[in-house]
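See the structures that follow.
Laboratory data are not the source of any read-out in this text; all were calculated from the coordinates shown. Note that the coordinates shown come from a computational prediction; the quantities given were computed from them, not determined experimentally. Cβ atoms are built from the backbone, for glycine too; each structure is taken alone.
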Structure 1
Amino acid sequence: MNYIKFSKFEDLDDFRDSLLRGREIVFEYTGKEYGIFLFDDGIYVAQSEHYETEKVYQTPDEALEYTIDGVKIKDIITTVEIVHRGI
């Protein structure tokens, strides 16, 4: 799979748009990587290589409610380091 390093999301709409276009989003937060992936049956969010943290959502807004160490993705997605946005 080809990956391109992108800048941070400008705002929540930028995140939603990217996700709905089928982007595979990987970001780093507190030294750990997390992935957000759009599949036919939902949006999967999890810490990389830690499948027990996986949750499935139906909309980008629901996925933004995923909590990492007590912080919701919607509160950090514009400030975290975006490692990959697969195309």
Structure 2
Amino acid sequence: MIYRQIKLILQTKLLLANGFNFKDVEKKLKLPYFVVEKIIKQSKKYTFKEIGKSYELLNITDLELKDSQKEPKIILEELVMNIIKQGK
């Protein structure tokens, strides 16, 4: 779910950066108006660098979930904290 959200934020940011308007973004993503509206607001809060770092953190977390002895809940909490921390 987190991966999907970050992917949508990246896609939206790329579309807007390439001159697409709201309706174009809505059509490309095939999502309802109210969802696109929220994603556009979210996409304005992050730089491309931050989104890339989030992808990196997601990949690390994925490996940890597969290989670690830690509880999955702890690993996911660490992911969320690291994503939040990078934005500050």
Structure 3
Amino acid sequence: MNVKELAILTLLSEGELSVKEIQEYVSISRRNLVKTIRKLERKGYIQEKAYVGDDVIVEITEYGMEMLYKNFVYLRDLINEMENVLCTKFDC
């Protein structure tokens, strides 16, 4: 899972959002965002909830929450390791 996907899942873990709202937070083109959202839907991480005009409301699935947590644990451990390595080298 890439950083863009993690950012979207993190936003949706707080509640459903429209594609336009997600775009405001992640600052990527609508075209790339829609492609990423479709990819997350295919994987079962998010699902469409409603249509409002030309916008779509999406929400995270239970499986998406599980995958977000799995990646959180991995990233947390990675950041702790990075801190140990960098602080040893740069005396922080």
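Tabulated results
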quantity: Entry that produces 1.29 once Cα Rg over 2.2 N^0.38 Å is calculated, selected from 1, 2, 3; calculated: 3
quantity: Distance in nm of label points 7 Å out along Cα→Cβ at positions 63 and 79 - structure with the largest value, from 1, 2, 3; calculated: 3
quantity: Structure responsible for -3500, with helix-only ellipticity at 222 nm (-39500 (n - 2.57) for each DSSP H run of 4 or more, over all residues; to 500) calculated and labels 1, 2, 3 on offer; calculated: 1
